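Read-outs: derived from the displayed coordinates by stated rules, not from any lab. For clarity, every value in this text was computed on a predicted model and none was experimentally measured. Cβ atoms are built from the backbone, for glycine too; each structure is taken alone.
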Structure I
Amino acid sequence: MAKQGFLNGQLLLAMPGLSDPRFESAVIYICTHTEEGAMGLVINNLCENIDFPDLLNQLKIDCPDTKKFKLDKITLHEGGPVESGRGFILHSADYVQETTLIISETVAMTATIDILTAIACNEGPQDYLIALGFSGWGRGQLESEIRRNSWLTIEADDELVFRTDLDLKLPRALAKIGVDINMLSSECGNA
C-alpha cells in the first residue's frame, strides 16, 4: 500500500495542456514514488522500432520449441524517454524473483532477463506489460506538474493496465472518474 501522499500503484493521465509532446495522451503506471522522486511506465504507447522476437534475438534468449508460443503476439511498449534501451516488466504478482519490486497486492515489476525468458517460454506471470525505458521525475517535480494540471491521478486496476487495448486506456481511465475525453480542454485556471 502506498504511503500517504505518494502515488505508488496509481495511474497518471496526461492532460491536454501538458507541454511535453513525448507524453501526449499518456497513461503512466507509477511504480515507485517517494520524497526523492518518482518512476513510472507509459502503458499505452507501442514500441515501433523493435518487436519481442527481435528483443529475444538481441538478448540471445531461446526456449525449447515445445515451450514456444506466439512470440510475435507479445507487444513491447515505450515506457518513457529515460534509459530507453533498458527493459522493465510490469506484471501480476503471481511471479516474484529476488529482485522483483512488489508495488501492490496484485502488481509487481521485474527488470531481469530471467522474466523475459520465462515469458518467452510461457512460464512467466499471468499478466504482463513489457516496456523499454521509463518515465522519471526528480524531487518535487511530479507534484509540481500535478499542481499545474498536467496530470490527473486515478487508482489503477489490473483490467485497465494489462487487458485493455492501447487506444482505449486513456478514455476508459478517464471514464472511471466520470470524465469524457472530448470535454477536456488545454486551458486551465484556478477557482
Structure II
Amino acid sequence: MFDLANRFHGTTIVAVRRDGRLAVAGDGQVTLGDTVVKHNARKVRRIYHDTIIVGFAGATADALHLSEKLEQKLERYNGSLTRAAVELARDWRTDKYLRRLEALMVAADKQTLLLLSGNGDVIEPDAGIVAIGSGGVAAQAAATVLVKHTQLSAAQIATEALTTAADLCVYTNSSITMEEF
C-alpha cells in the first residue's frame, strides 16, 4: 500500500473495526538506528475529550506535533474528524514546516477510521482495517485474514495482528497498547 516500511522503523499500529467495535493497537518498541532504546512506549492515545483515538508511526516528536495539530483542528471543527483530518492533511502537505515532518497517523472515532499522511492523503479503508509502520504490511495481512476467517473481536484481531507483526518485523515488539470504542 505505502512504501514507507523502509522509512519508518520502530513501530507498528493496527486499527480494526468489527461488529460495531473499534480497536487501535500499537507496539511499544522504539529504536535508534539498530538499537532498541525503549520497550513500552505508548503510541496510541485518546485526544479531543477522549472521543478520538490516534496512533502514529514515524519520528516521535513529529507524530506528537501532528497529534496536537489534529486536536486543534478538531476544536475548530467541533469534533468533526473527517473535516479536521482533511484540513490537517492539507496543511501538512503545503506548510513549509509541517511538510518536513516524517510520520503517518491513524485517527478514528466511533464512526470513522482514517489514515493520514504528509502527502495529503486522508484515506478511509474499505474493509475497516488499516495498519502503518514498519510492521504494517504484516499486521494488515494478519488482520485481514482474521476478519475473514474467524469470529474474533476487533480487540482480539488487533492483538493477534500486532503479535504476528512482532514475530516478523525486528522493529516491532509485543508490548501492546490498545484503545477501544
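Quick notes
- For the set I, II, ranking by relative contact order in percent (Cα under 8 Å, 6 or more apart) places II highest.
- For helix-only ellipticity at 222 nm (-39500 (n - 2.57) for each DSSP H run of 4 or more, over all residues; to 500) computed as -5500, the structure of I, II it came from: I
- For percent of Cα pairs over 21 Å apart computed as 51, the structure of I, II it came from: I
- Once distance in nm of label points 7 Å out along Cα→Cβ at positions 23 and 167 is computed for every structure in I, II, the highest value turns out to be that of I.
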